[in-house]
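All of the numbers you see were taken from the coordinates with simple rules; none came from a lab. Given the structure is predicted, the values throughout are model-derived calculations rather than measurements. Cβ atoms are built from the backbone, for glycine too; each structure is taken alone.
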Structure 1
């Protein structure tokens with residue numbers, strides 16, 4: 001694994017841990033933070049995989065676009081499509097007025113990020 005791939009994976013792990021902390025933040029969980037960091041975890045792991053395979057990708061938060069870039073290397077990425085679709089809107093929506101995540105959404109987002117993380121850690125030989 002090259003250094004940049006490792007850095008993407010490390011940042012993805014940071015987001016994963018922050019999502020977990022936001023969910024169990026004492027008496028006041030932070031559902032918006034859980035959803036945002038869950039999306040970021042998935043995004044950064046996809047970018048780690050693409051970086052490791054020397055595939056350029058555009059700046060942004062489009063998980064399905066990143067998925068499409070991964071598919072030529074491994075068709076098994078298709079199994080992530082519904083999970084990535086469910087996380088994609090959390091990159092922006094939860095950071096601004098007009099949308100607020102609830103506890104159930106937050107729990108679902110972290111569960112989804114956990115599945116995506118596990119899949120990509122295997123692909124990156126980190127499991």
Structure 2
């Protein structure tokens with residue numbers, strides 16, 4: 001099974017280069033692995049470079065993750081982060097929190113005063 005890179009996921013969501021979209025679509029027609037790190041980087045690219053909305057990006061990620069050929073690493077953590085991110089917050093922070101909880105962390109320490117309180121583990125805001 002192949003893992004897909006950020007640029008493959010970006011092509012599938014942005015659909016900005018017909019030839020590369022076709023090749024990316026071919027790649028995900030076979031079993032593939034979607035990593036949280038590729039999703040995280042793709043969110044930044046799609047938001048910063050393409051100026052896509054949260055919902056458009058989240059819809060795209062959910063579509064790719066929902067393909068019958070997809071294996072999604074940390075699927076529950078990614079789903080939690082995407083659901084919360086649609087409403088508000090920073091995607092990276094949300095994914096970090098979800099992955100920390102998945103890995104068995106008992107809390108998430110941060111200096112960020114604005115970080116979500118609706119988390120699967122306690123958030124410790126440091127002074």
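Please state which of the structures 1, 2 yields 15.6 when mean count of other Cβ atoms within 10 Å over residues 86-93 is computed from it. Structure of origin is 2.
Thinking of 1, 2, which structure, once mean count of other Cβ atoms within 10 Å over residues 30-37 is computed, gives back 24.1?
1
Thinking of 1, 2, which structure, once helix-only ellipticity at 222 nm (-39500 (n - 2.57) for each DSSP H run of 4 or more, over all residues; to 500) is computed, gives back -21000? Intermediate results must be reported in sequence, preceding the final value.
Values: 1: -21000; 2: -16500.
Traced to structure 1.
Once Kirkwood radius over Cα pairs in Å is evaluated on every structure in 1, 2, the highest one turns out to be 2. Look at distance in nm of label points 7 Å out along Cα→Cβ at positions 14 and 38 for each of 1, 2: the largest one is in 1.
When distance in nm of label points 7 Å out along Cα→Cβ at positions 78 and 110 is calculated, the result is 2.1; to which of the structures 1, 2 does this value belong? Of the options listed, only 2 reproduces it.
Each of the structures 1, 2 was assessed by relative contact order in percent (Cα under 8 Å, 6 or more apart); the largest value belongs to 1.
Ranked by distance in nm of label points 7 Å out along Cα→Cβ at positions 54 and 94, which of 1, 2 sits at the highest value?
Going through 1, 2 one by one, distance in nm of label points 7 Å out along Cα→Cβ at positions 54 and 94 is largest in 1.
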